[in-house]
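Every read-out reported here was derived from the displayed coordinates using simple, explicitly stated rules and does not represent laboratory data. Keep in mind it's a predicted model, so treat the numbers as computed, not measured. Cβ atoms are built from the backbone, for glycine too; each structure is taken alone.
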Structure 1
């Protein structure tokens, strides 16, 4: 019997596929993708928004009105606004992060791109992001789409994730390894 997370992934995949098909017909794939990336960033930055999308207490109408109002105010494409309203009305807004991930994965797959996440303690200058992109493209032999994220817990250095592979060159990890090796000496 499939688990609930597998069921949620299937549902998210179906919604993402439907949105992809609609955006493709509307010739708005890039715009919808940008909207979804912005929404993901907003959810990550705002605990209130994260609670809104996950809340089982709010009515479908209230949740739909709130998310579509936010989307309109943020200048999202009409298709994205309608899609978010549909998710809320169908009580699937809680799966929005999975839907976003599935949509962006499908978009990248169809374009022959590989998405890489770069995690740093401070914002990286565009020239450094370009160097990371170029190095990954040379190593993987594919077009790379970079998504950068900040995490001050890594102190410095970088973490780079491509699919299930991770390169961790963060200072926090190096300190942890040093700490563990020092324990073995005493």
Structure 2
């Protein structure tokens, strides 16, 4: 089964609307396209390009079980938990590497300190990208929204930096390091 089929299957199983599935699928395709461009431009034979594409398509699969009424998801979990839910889904699908992308892609990653400081309903563990592939997907995701009217527009670097600043001074610094590393 390919990545898009897995995503669609789980949105249907969760009872999410067709609109929700279409929004997350379109968002994920845009993230995957940007991630693929970055990975190819790096011209690093150690990068797994197929994995980057698949994991980018699946990074938001957990949204299907969250309460994201704005896009048509009526699950019980708060939206911030979608990374953990996605990890559970993809581990059950036999995709442990892809599962870790789900857990680690929120913002520029979440640390235990972030979770405690913000009072997030998440396990107390660091959930930050560890591999170059995870960083590329996490970085690419920052440029695209799932909100109506903004779905097809890529944010500017300054817009991304500004949105990250509200989560602490270190967050834009991580983004800036990635932008330089990825020559983006």
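The value -21000 for helix-only ellipticity at 222 nm (-39500 (n - 2.57) for each DSSP H run of 4 or more, over all residues; to 500) was derived from one model only; which of 1, 2 is it?
Numbers: 1: -21000; 2: -17500.
Going label by label, the one that fits is 1.
Work out the source of 41, 38, 33 here, i.e. which of 1, 2 gives that when Cα extents along the principal axes in Å is computed.
Numbers: 1: 61, 40, 38; 2: 41, 38, 33.
Label of the source structure: 2.
As an exercise: mean count of other Cβ atoms within 10 Å over residues 93-100, calculated from one structure in 1, 2, equals 17.5. Which structure is it?
Numbers: 1: 20.5; 2: 17.5.
This figure was derived from 2.
If FRET efficiency 1/(1 + (r/R0)^6) of positions 45 and 117 (r between Cβ atoms, R0 = 25 Å, to 0.05) is computed to be 0.05, which of 1, 2 is the source? Let's see the in-between values first.
Numbers: 1: 0.90; 2: 0.05.
Working through the options, I get structure 2.
Given structures 1, 2, which gives the highest value for mean count of other Cβ atoms within 10 Å over residues 53-60? Don't jump to the answer; show the numbers that get you there.
Working: 1: 13.5; 2: 25.1.
Going through 1, 2 one by one, mean count of other Cβ atoms within 10 Å over residues 53-60 peaks for structure 2.
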